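J.: Each structure below appears as structure tokens.
No value in this document is a laboratory result; all are computed from the given coordinates. For clarity, every value in this text was computed on a predicted model and none was experimentally measured. Cβ atoms are built from the backbone, for glycine too; each structure is taken alone.
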Structure P
Amino acid sequence: MTSGLFQMPPTKGDQAFMGRFLLLEDDATIRERLRARLEVHRPVDLADSISAARVLLAEERPFVGYAFDIHLADGSGLRLLDQLRAAGASAPAVVMTGLPLTRDLVLEVGPLGRLLPKPTTPGAVEGFDQGIEAFVRDALLFERRSLGLKATLFDLSDGSLTPTMMEVALLGIRGWSREEIAKHLGVSVTTVRNHISDVLDRCGLKGQSLRALRRRVEDLDAGRAERE
């Protein structure tokens, strides 16, 4: 039985806090099945190789979950995840394989993420979907716990951001492009660009970028955590 987790898209208010999923899979059928399930909840960035995934990771997008195939033509998704963990990335992950599960593989994956067999037979589909459902639940919980952005932006701007400015700022910090924000809000890209300029000005970052705003927010959050 499929949970309602895959049936109800996020509300517009929820979307203002969105992170993204990174889906690394070279099997087109599996990739599309996963993409359809994940994008109900958050935007999905697709990669079919280690090199393509590294390009996306280099853009410093705010990923709240990683779904990686282990065996790819140009490397191992498990090795990439291990490197992300070593660099401090703590978002939940699911690691997928089409090969039989062995004790050594289970031990190797260990605390890096969930190990999930790919659905190579019709009877395995339900178990696969349940595993992805649990992964999504973990990712959304991780996102909720890590979000202090709205309060921080309020403090940084001395409460001067309008609700629309706040939403644009949150979406931008979470990695949305100007085009994605414009489509989501039903406005032009020019309007979004103007809102971003106003946000940066009111946050004391006139003439800078959303990346600079994100760094400032992260610094303030880190300082708050130290005080607590």
Structure Q
Amino acid sequence: MSKPKKIKTDPDYITTEDFINIISPFACHDLTLKVGKLQFHVNKKQLMDASPVFKQMLTADFKEKNAKELTLKGKDPGAFGLFLRFTLPGFEEDELKETDAHLILPIAHEYQTGNSLTRIDVSLSKFSTAMADSLTSERVIDNIIEAEFFGLVRNLEVCIRIASRKTFNALARTDKFNNISKDTRYTISMKRWEELDDTYERVSYRIHQLNAFMKKN
């Protein structure tokens, strides 16, 4: 009978980023965040790695520097809990729904959490792409204003493309249309112009083919 293989107590994979993310929910929770009546127990290093705002707060000469507990006022506890789940490592496979993305976006922007902002942008751009022309003009305008304010590059690009397929009257009759930046309104106009040119060329080509066919017959 062969001897069982000796198990390595410290295999190489335990230092990889993927494995660290898998076990990260079980890291030492050395900081408590109080939001409303709820308490969230987190790992301080993970929080600082995710957010330069928290890093500044917990390392600079602020009163929070050596705190074991922070009270965050003016936050919705449910939204903040979702924000932590989609910000801290260990939950990368969780699907971020469109409604939740809108909910946690202001918090992610406030704490400058790049990874969660990217996840939000991807989630919203996928939703906009799936909905496409079924989105109302008002909804598209709201999405564009949100994307501009929070720097959601992917969703802004998708919504500009959708807006370019709307008529000017459909967009302009919404009061919020003027809240869109001039650059974005210009981009929408140019894309619509390009699409009209493409349509004109396709129709002209079809007419040319039809005329040629009629002459032969």
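J.: Can you spot which of P, Q the value 1.9 was calculated from, given it is distance in nm of label points 7 Å out along Cα→Cβ at positions 38 and 102?
T.: Matching structure: Q.
J.: Moving on to the next point. Comparing distance in nm of label points 7 Å out along Cα→Cβ at positions 78 and 110 across P, Q, which structure shows the greatest value?
T.: Greatest value across P, Q: structure Q.
J.: Name the one structure among P, Q that semi-axes √(5λ) of the Cα gyration tensor in Å of 34, 19, 16 was derived from.
T.: Only one of P, Q returns 34, 19, 16 for semi-axes √(5λ) of the Cα gyration tensor in Å, namely P.
J.: A value of -18500 was computed for helix-only ellipticity at 222 nm (-39500 (n - 2.57) for each DSSP H run of 4 or more, over all residues; to 500); which of P, Q is the source structure?
T.: Considering all the candidates, the number was obtained from Q.
J.: If relative contact order in percent (Cα under 8 Å, 6 or more apart) comes out at 17 when worked out from the coordinates, which of P, Q was used?
T.: That value comes from structure P.
J.: State the single structure among P, Q that was used to calculate Rg and Dmax of the Cα atoms in Å, for residues 118-205 alone, giving 18.5, 57.
T.: Answer by label: P.
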